[in-house]
Structure I
């Protein structure tokens with residue numbers, strides 16, 4: 001990974017996200033969003049994986065409205081992890 005991707009200079013410039021399966025809890029999935037600059041983290045528990053798309057849309061609407069700055073990049077560790 002290039003060092004330019006590790007550091008950001010603006011809030012919401014780079015958001016990292018991951019979705020994990022948690023079969024031991026009543027919620028089966030957990031989705032995490034982390035702002036690289038501000039280190040703000042959002043964790044959402046999901047009963048169904050298909051609800052992840054609604055959560056992503058919500059984050060992309062709410063965070064920019066609060067901060068008055070658009071999200072520029074969304075990073076995931078696997079391109080297909082959000083596919084049902």
Structure II
């Protein structure tokens with residue numbers, strides 16, 4: 001994510017599907033509290049970025065909400081060049 005390449009090779013839609021299955025099957029109280037939030041974040045990312053977007057784009061709704069982007073030093077230096 002810090003490289004800003006967003007190309008790790010796993011689709012957001014697949015991640016959402018997997019998290020939805022996990023959210024339905026958790027038994028532990030701590031995990032079950034957070035799974036709906038993770039699922040909601042993934043749903044928002046899929047809505048904004050699309051099903052086929054790389055799962056690393058999950059960071060984008062968080063960046064938008066925070067009003068800033070995550071950048072690694074190498075990516076920032078390359079952007080400035």
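Derivation of every value follows stated rules applied to the coordinates shown; laboratory data play no part. Just so it is clear, the structure is predicted and the values come from calculations on it, not from any experiment. Cβ atoms are built from the backbone, for glycine too; each structure is taken alone.
Things worth noting here:
- Origin of the derived value -7000 (helix-only ellipticity at 222 nm (-39500 (n - 2.57) for each DSSP H run of 4 or more, over all residues; to 500); candidates I, II): I
- Computing distance in nm of label points 7 Å out along Cα→Cβ at positions 45 and 61 across structures I, II gives 2.4 for structure I.
- Highest-scoring label, criterion being distance in nm of label points 7 Å out along Cα→Cβ at positions 37 and 53, among I, II: I
- Read-out relative contact order in percent (Cα under 8 Å, 6 or more apart), computed value 32, structure in I, II: I
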